[in-house]
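**Q** Quick heads-up: structures coming right below.
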Structure 1
Amino acid sequence: MSSIETGLFLGRIPFAKVGTRPESLIVINGGQGFMMKPEPSRLEKDARRLKRILPPGMSFVLISYDPDPKDDVSLRNMARDISEIIDTNLNKPARLMGISYGGVVATHVAADYPDSVEKLILLASAHGFSADGKKRLHRQIQFAKDEQFHVLEEFATVFRRPWLNLLLRFRLMFKRRLIARMGAQSSIVRYLEAMLHNNVTNEDLRNISARTLILGGERDQFFGSGMMEAAASGIGGAKLMVLAEETHMAPVERASDVRKHIQEFI
């Protein structure tokens, strides 16, 4: 296992860095990056999980979310921060991958700052949520407002394999321990609500010049129902890989296939 360096970009955005190669991949974390406290141990755990779906020996930087945002929480502001991080701390143009929520942020980065991104990977993601994904988003927001913990229960149905859903439900039984690890309720709500105002247009997609791979499950509960196909159609030359019968958790349940497609693309 490579050593993992953790720290803050821009003095407020947590990151974990694995490896030392200058051509490292930049990865924007999924929603767990703001739902859970960004403690170094948590980021290290996320980084180890990420290693399972990346080519062996690949260097990468996992970027999370400001746990206490002072400015307006918007996807475009998050994209601005990522662009600044690339300009001041990393190599430009970057190889950028966004996972789930992070993929929507990555789409904004590639559209708003095309000179900053050389290659773009949207993993279990697209340029926006599907109709079903938006319904789930509204439920998550309501759960987060009513009782912080229940927002996690929405994910107890997202695996294709029933036993993995049961295992997640079992882990959710340890409520007190999970609540202690969660981020601030107000920040979770603000990040979730930011997705309600996502406004990626067809013109934005056409503005993306980066070589693009869109990789996810056919039955993705958040980005399925044609959203990945629409993103691939809007981004010139984008490559689309849809894994049959897989859900939003395709990166977990089909890790070896995901790794193969990422390695071939990179």
Structure 2
Amino acid sequence: MSETVAFIGCGRIARAVVGGLVAAGAAPGSIRGVSRTGAGARALSEEFGVGAAASVREAAAGADVVVLAVHPHETPAVLRSLAGVPAGEGAVLVSLVASCRTEAVTAALPGSAVVRAVPNVAVAARRGVTVLSSGPGCPPGAADTARALFAPLGEVLTVPEDLMETVSALSGAGPALVAHFAQALARAGVAQGLSPDTAAVLAAHAVRGTGALLTGPGATPDAVVEQVASPGGMTEAALRTLDEQGLPRSLRQAVDAAVRLSLGRLLTGAESRSAPL
């Protein structure tokens, strides 16, 4: 990575992306961050050796890529701070902000090349997936820059922006949902007499191994199930119980709840110009 990248906001997802980039060989000196209190930026600097800026304007000035990674309610004020900041030639603004459409960013920063991105926390281990959606009037080169930024961190996909709230619920929240399932699986093992440590290791490796199988060439969930579940066997009995207890329905409801919450908080162009913190 040869571009200078500025992170506006240094929370969990920014830390995951920065950690993945540095692990992939990005020069820490090419990355800088800024956070509201300064604590997050200092923590990134101490952990990964990246720069810590004192202000939004200092972080963004001259950057090739500006990554917006703040909370939705902080976004309007941050966008106002970015107005008029001299960015690098052909600079791209990559927004990781949940519930914030690209039109909201371009309304506050007219003429900006904006790409919305939803990475999940597995990018920290370079095994994540990032979904991109280009904003209105965004040149193809900007999308290419965003793709190049996230490519070392795992798979990169593109979807229309209307589907990004669903992406956030399925992919962004997905690691937490899977971890919650792993926790429940481990507790079921403890209830059968396993030690908590042994059950946790078995559940974690079940998730890890299944992930590797599912991301293999031509793999599908049905194929993995068929590979494990013998007719009339214990796996089949367990799967039947999960279906009877409503696991598929519960997951649909969970994703639906996340999407509805995100849509309810959606930041539009008009709000980006006028909303207070």
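**Q** Suppose mean count of other Cβ atoms within 10 Å over residues 124-131 works out to 19.5; of 1, 2, which structure was it derived from?
**A** 2
**Q** Please state which of the structures 1, 2 yields -15000 when helix-only ellipticity at 222 nm (-39500 (n - 2.57) for each DSSP H run of 4 or more, over all residues; to 500) is computed from it.
**A** Structure 2 accounts for this read-out.
**Q** From which structure (1, 2) was Cα extents along the principal axes in Å calculated, if the value obtained is 44, 39, 38?
**A** It must be structure 1, since only it matches.
None of the figures in this text is laboratory data; all of them are computed from the coordinates on show. What you are looking at is a predicted structure, and each value in this text was computed from that prediction instead of being measured. Cβ atoms are built from the backbone, for glycine too; each structure is taken alone.
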